[in-house]
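Undergrad: Structures given as structure tokens follow.
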Structure P
Amino acid sequence: MEVNIGEELAAKLAHSAARQGCAPDEFVQGVLARYFEEEARFIDAVQRGEEALDRGEFLTHEQVGQRLERFLTQHS
């Protein structure tokens with residue numbers, strides 16, 4: 001696969017790859033692999049949240065505020 005990214009982005013890519021000690025192609029493969037792993041985790045979390053909501057497992061706005069207040073009080 002070939003992707004045209006423009007000179008400015010290509011320079012940033014080359015710089016970042018050099019800092020990581022790898023070739024630009026390797027760097028892009030790593031970035032894309034991490035992106036797709038994170039995307040899969042995000043989609044899974046959203047699905048789990050929707051399932052919990054369907055089961056009636058959720059907090060009201062007020063409950064979230066109360067928990068946040070307790071947390072902040074405990075960690076001050």
Structure Q
Amino acid sequence: MLLGIPKPEVSWFRDGKPLKLEIGETRYKIFEVDNTSYLEIENVSILHTGEYTCTASNVMGAVYSAINVVVEGTN
């Protein structure tokens with residue numbers, strides 16, 4: 001939940017590097033609903049395999065959550 005004063009800033013990372021949302025990038029979508037941040041990957045491929053981390057921080061500190069995503073191909 002994104003609660004705090006001031007409101008936390010949310011950052012997303014893949015394999016420790018900032019997830020850059022370039023102009024025209026349509027595969028990654030980041031949105032907030034009810035004070036919760038979500039990452040959605042459309043048209044996922046094996047190239048999206050990795051550790052994704054979400055960090056929420058403000059002047060009081062930071063918290064993070066990470067998940068390993070494994071995408072397997074089909075034959």
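Undergrad: With helix-only ellipticity at 222 nm (-39500 (n - 2.57) for each DSSP H run of 4 or more, over all residues; to 500) derived from the coordinates and found to be -26500, which of P, Q does the value describe?
TA: Working: P: -26500; Q: 0.
Derived from P, not from the others.
Undergrad: Using the calculated result 193 for volume of the Cα convex hull per residue in Å³, pick out the matching structure from P, Q.
TA: Numbers: P: 193; Q: 107.
This value belongs to structure P.
Where a number appears in this text, it was derived from the coordinates with a stated rule and is not lab data. It should be emphasised that the depicted structure is a prediction, and the values quoted were computed from it without experimental measurement.
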